[in-house]
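No value in this document is a laboratory result; all are computed from the given coordinates. None of these values were measured; they are calculated from a predicted model. Cβ atoms are built from the backbone, for glycine too; each structure is taken alone.
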Structure 1
Amino acid sequence: MRRILILPMVYATAVLETSLADVMRVGHVAPDLLALLAVVCVLRTPGRQALPVAGAIGLAADLISPGRLGLGVACFLLVGYALTRLRTKLPLDFFAGQVLAVGVATTLLAAALATGQWLFGEALVSLSTLLVRAVGAGIYTAGVSVPLWMILGWLREPRRAPRANPAPF
């Protein structure tokens, strides 16, 4: 069932990212919503099923971004693989670990994409400027992820049974 929901979530995230890019931008930095979706899916998907999801999200990111096709897929797969390996070593089931994982993974992803674009000659600014923007995007995306992780945490909690006798007024 969850596999069926991946495609509409990727589509909705891509639409949000392309339509709200100018509204959410602070200076030259904007959150990477597709990277956020990829990190959430990798952290919430068990086992080896997380890598194809990260690759599919990377393909969607490649299709909506200018430049060469394939760089985003490769970067998303590398970061997804690193997260799956890190998930086995560190407990990333608590709130602070999840927000930190989003920040670090998004920073690495944005830095890898910026370095690739700079190496291919597609970037108009220096590599150091691109890396500073990657760090800003990682921090911004980690901040945007806080409400999402809170909602996902609330959905995991068991439902409370209603009280039998409510207090009279």
Structure 2
Amino acid sequence: MSSVNYDPVKAHEYYERTKKLKGRHSTKGMSDTQKETWAYAKDQLKEEHKDINTQISEEKKEQLAAISESVQEQKEQLSDKAKDQIESLREKLKSMPKEKKKEMRAKIQEAIGKIKSDLKTAKDDISQSGAGAKEVTRATASAAKEKEAEDYEKRKDAAYDKIKGMK
């Protein structure tokens, strides 16, 4: 009797999702030497796979750190430039005669406000481009790991076939 909770559509989706399981390699019919060789080959391939994945992860970390550092440097450069501009405007205001100071104070304050808003916009743009670059780096690393997983399975299958062919 079938279960009330059974959903054939979900069951088929699950099957489709999981049918690409890792292939199992039977040692049935192998000699002891072939079994030992297969065990050694699997261990070697597994270590190689781990090393490659570790290398991919390290490269990703380095690239993300470089992007973060670059973004931070660009923001600091913009801040320094804006501070210099604001400071020069304030110095101009201080060096003006009293009559002209009253007239120019509002204009200089407006200019300072514009510099600050432009700085914020520029920093936001840099942050967005940095986030985009980081996302590309993560996607590239993820794709590299997926490709490595496929290559690992191919190498394992090839080693199995080679060992199985030995007599």
*asked:* Computing relative contact order in percent (Cα under 8 Å, 6 or more apart) for each of 1, 2, which one ends up highest?
replied: 2
*1, 2: which one has Cα extents along the principal axes in Å, as calculated, at 71, 37, 29?*
1
*Read-out P(r) over Cα pairs in 10 Å bins from 0, in percent, for residues 41-128 alone, computed value 17, 46, 27, 9, 0, structure in 1, 2*: 1
*asked:* I have 1.4 for distance in nm of label points 7 Å out along Cα→Cβ at positions 33 and 57, calculated from one of the structures 1, 2. Which structure is it?
replied: 1
*Of the structures 1, 2, the one that 0.05 was derived from, the read-out being FRET efficiency 1/(1 + (r/R0)^6) of positions 25 and 81 (r between Cβ atoms, R0 = 35 Å, to 0.05)*: 2
*Consider the structures 1, 2: one of them gives -24500 for helix-only ellipticity at 222 nm (-39500 (n - 2.57) for each DSSP H run of 4 or more, over all residues; to 500) as calculated from the coordinates. Say which.*
1
*Ranked by distance in nm of label points 7 Å out along Cα→Cβ at positions 49 and 73, which of 1, 2 sits at the highest value?*
2
